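What follows is a set of structures to go through.
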Structure I
Amino acid sequence: MPRPTRILAVCDDLFFVVKINDSARRAGLSCDFLKSGEAIVERSRAETPLLVILDLNAKGIDPVGLITHLKTEPSLKGVSILAFVAHVEADLKTRAQDAGASMVLARSAFSANLPQILKRHTGAR
């Protein structure tokens, strides 16, 4: 079975949308930006993504609830979740980690390390 090449993301910050798109393209991946947690769950059920990227500060979603849902649904619990958050929101970072996010980074670390993180997910060196 071929490895998935699609990333699903919830992000409403244009800087990060461009950064994610560019990094995904360079890693040979495609990225779909969705507007809600429900859309992420539905798409993940239809086509298991390589990775779900969540901006914990995105408007209109319950990021911790979404992570919990993804990690408790048997068919989706293996999906890797990469989340990023403003560095001043330590409580939100902790709650996302406790809910099961694979990795939670400050926005600056996410931006700086995204290309390397995607390379690791694709198995590239």
Structure II
Amino acid sequence: MGEVETEELLEAVQSALARMRAGERELAVHPNCGTNFVTYGTFAGLGAFAALAGSGNKFKEKLERLPLAAVLATLGLIVAQPLAFTLQREVTTSGDPGDLKLVEIRRTSVSGRTVHRITTEG
């Protein structure tokens, strides 16, 4: 999505494929990958869970541990960041395009915003 000319997008896609074929596999790794979000969420959740463990069943007891839960969740996010990128790069994402080919780029408009649909095969 975004205001970009279709021809510019075509050039960028072709350039990215060529660069990946030339060995720039890191182009496939992105901070907004689902692997990163799942890893961050897991570590933050584990931190909050650890803070609330043993706090009993009373709401007041849990509420008193809220600052600790926030600190441990934040530490979880900090620890998760390098791990998330490593998981993405080594486990869930392949930077090898293989025989991937660009089939077409179709420009449309959704609610007044320019949207390009990129179709590939391979």
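Details
- For Cα Rg over 2.2 N^0.38 Å, for residues 40-87 alone computed as 1.11, the structure of I, II it came from: I
- Winner on mean count of other Cβ atoms within 10 Å over residues 24-31 once structures I, II are ranked, highest first: I
- Distance in nm of label points 7 Å out along Cα→Cβ at positions 32 and 72 derived as 2.5 - corresponding label from I, II: I
- Winner on volume of the Cα convex hull per residue in Å³ once structures I, II are ranked, highest first: II
- Comparing relative contact order in percent (Cα under 8 Å, 6 or more apart) across structures I, II, the highest figure comes from II.
- Test item: distance in nm of label points 7 Å out along Cα→Cβ at positions 80 and 104 calculated as 1.9, pick one of I, II: I
- FRET efficiency 1/(1 + (r/R0)^6) of positions 48 and 112 (r between Cβ atoms, R0 = 25 Å, to 0.05) - structure with the largest value, from I, II: I
- Structure (I, II) behind the derived value -17000 of helix-only ellipticity at 222 nm (-39500 (n - 2.57) for each DSSP H run of 4 or more, over all residues; to 500): II
- Which of I, II leads on distance in nm of label points 7 Å out along Cα→Cβ at positions 56 and 96, largest value: II
Here, each number is a calculation from the coordinates, and none is a lab measurement. These figures come from a predicted structure and were not determined experimentally. Cβ atoms are built from the backbone, for glycine too; each structure is taken alone.
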